[in-house]
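Just below sit the structures, each encoded as structure tokens.
Throughout, read-outs are computed from the coordinates displayed, never taken from laboratory work. Computed from a predicted structure; not experimentally measured. Cβ atoms are built from the backbone, for glycine too; each structure is taken alone.
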Structure P
Amino acid sequence: MAARIDRLVTSGTFSLDGGTWDVDNNVWIVGDDSEAIVIDAAHDAAAIERALGGRTLRAIVCTHAHDDHIDAAPALAAATGAPILLHPDDLPLWRRTHPDRAPDGELADGQVLTVGGVSLTVLHTPGHAPGAVCLYAAGLSTLFSGDTLFQGGPGATGRSFSDFPTIIGSLRDKVLTLPAETVVRTGHGDPTTIGEEAPHLDAWIARGH
């Protein structure tokens with residue numbers, strides 16, 4: 001069977017710099033009828049496991065280590081035996097949420113993950129977080145952007161571990177150069193496309209989005 005993309009929306013909180021906010025997160029499941037990977041195990045490990053529908057989970061991939069994107073990762077790993085993968089630059093953030101449970105493996109720029117016959121290329125896109133990554137699945141014309149790019153602009157850079165010029169560089173050099181028809185499946189909210197977002201880069205820079 002051909003690979004497909006499933007979206008599960010889970011709800012919880014995001015905490016950083018002394019504040020806590022209610023959030024809804026997109027959990028992306030990529031694979032075929034026999035195996036899958038989960039991108040961002042947010043809030044509800046049991047719901048994610050149900051959404052897998054008995055498929056073998058090959059990996060739990062973290063686009064970054066803000067707590068709302070990784071809070072359910074250890075429980076999902078324990079339930080499925082799947083390894084948790086994170087870019088090492090986000091280990092300081094990870095340890096704030098899971099001080100006693102390290103990730104199982106590292107993500108690196110240019111690394112390729114394969115599941116259900118589809119290849120996903122890791123793009124290191126720091127800015128929202130130091131170890132933020134996007135996953136580009138050319139065969140599905142899809143970019144899983146985490147919190148690096150949303151409909152209407154880049155991810156937030158107003159809190160600790162983030163930097164606006166860095167995220168702009170990541171978008172300019174790694175993300176907005178992808179084909180215009182590429183669907184951007186984000187960490188929160190609705191999808192967009194590279195073609196819809198790329199023309200606005202100069203405006204984002206001008207207003208310090």
Structure Q
Amino acid sequence: MPVGKPEFVDNPEPRCPVVLLLDTSYSMEGKPIQELNAGLHAFKQSVEQDGLAKVRVEVAIITFGPVQMCQDFVTVDEFVPPFLAADNVTPMGEAIEYALDILEDRKEDYKNNGIQYYRPWVFLITDGAPTDEWKNAAQRVRQAESDRKICFFAVGVQGADMGTLSEIAPIDRPPLLLNGLDFKSMFLWLSQSIKQVSRSKPGGTMVALPAVGWGQVSS
């Protein structure tokens with residue numbers, strides 16, 4: 001019988017993967033990137049208070065630009081929020097496709113190690129517009145949503161191209177415009193939502209999520 005990966009042998013709990021796709025381009029410099037960093041700390045602290053969620057919720061962070069894996073999948077009890085700095089342009093299309101690819105690889109890890117898992121979440125946060133080709137990424141997002149393979153959320157910070165985000169996000173889950181720089185409230189909502197998911201049955205129906213008080217659908 002093959003030996004499983006130590007991370008799954010030591011913790012055989014079902015996994016709830018969350019990919020944070022974070023825009024770290026030049027325009028996020030200053031207060032926006034500071035509040036984003038503070039929000040990541042609030043997210044960890046909130047999820048960590050839930051004994052079950054902290055060993056079931058896995059976080060990976062992909063920043064753009066350039067596109068890079070800032071944090072590979074790790075359960076929240078092992079997660080150390082990185083210090084993000086603003087730099088470069090906004091290759092959003094490449095970042096989204098990379099996120100979808102690493103999720104497929106991670107699901108294979110789960111299957112090969114006999115680990116149940118919840119439908120992955122992809123949470124995109126941007127204050128700009130893609131500087132690369134993004135239509136294929138949008139098509140992949142909508143197909144994956146249609147196939148119930150992911151739950152994709154898009155959040156625009158002031159200055160974001162909400163029109164393009166509307167073409168990327170699922171039709172029944174339009175992008176939300178963040179109220180000011182209230183990243184903390186957004187991340188606390190994400191933590192509460194994902195804690196509820198982690199207490200449900202893997203592969204079950206979508207749980208009811210808390211009301212969104214931190215953003216609004218852009219008209």
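I have 5.7 for mean projected area of the Cα convex hull in nm², for residues 97-160 alone, calculated from one of the structures P, Q. Which structure is it? Matching structure: P. Each of the structures P, Q was assessed by mean projected area of the Cα convex hull in nm², for residues 9-80 alone; the largest value belongs to Q. Which structure, out of P, Q, was distance in nm of label points 7 Å out along Cα→Cβ at positions 65 and 201 calculated from, if the result is 2.9? The read-out was computed on structure P. Ranked by relative contact order in percent (Cα under 8 Å, 6 or more apart), structures P, Q are led by Q, which has the greatest value.
Given a value of 2.5 for distance in nm of label points 7 Å out along Cα→Cβ at positions 105 and 153, point me to the structure among P, Q it was derived from. Corresponding structure: Q. Identify the structure, out of P, Q, from whose coordinates helix-only ellipticity at 222 nm (-39500 (n - 2.57) for each DSSP H run of 4 or more, over all residues; to 500) was calculated to give -11500. The read-out comes from structure Q. Supply the structure label, taken from P, Q, corresponding to Cα Rg over 2.2 N^0.38 Å, for residues 33-72 alone with the calculated value 1.13. The read-out was computed on structure P. Taking Rg/Rh (Cα atoms, Kirkwood Rh), for residues 89-128 alone as the criterion, the top structure among P, Q is Q, with the largest value.
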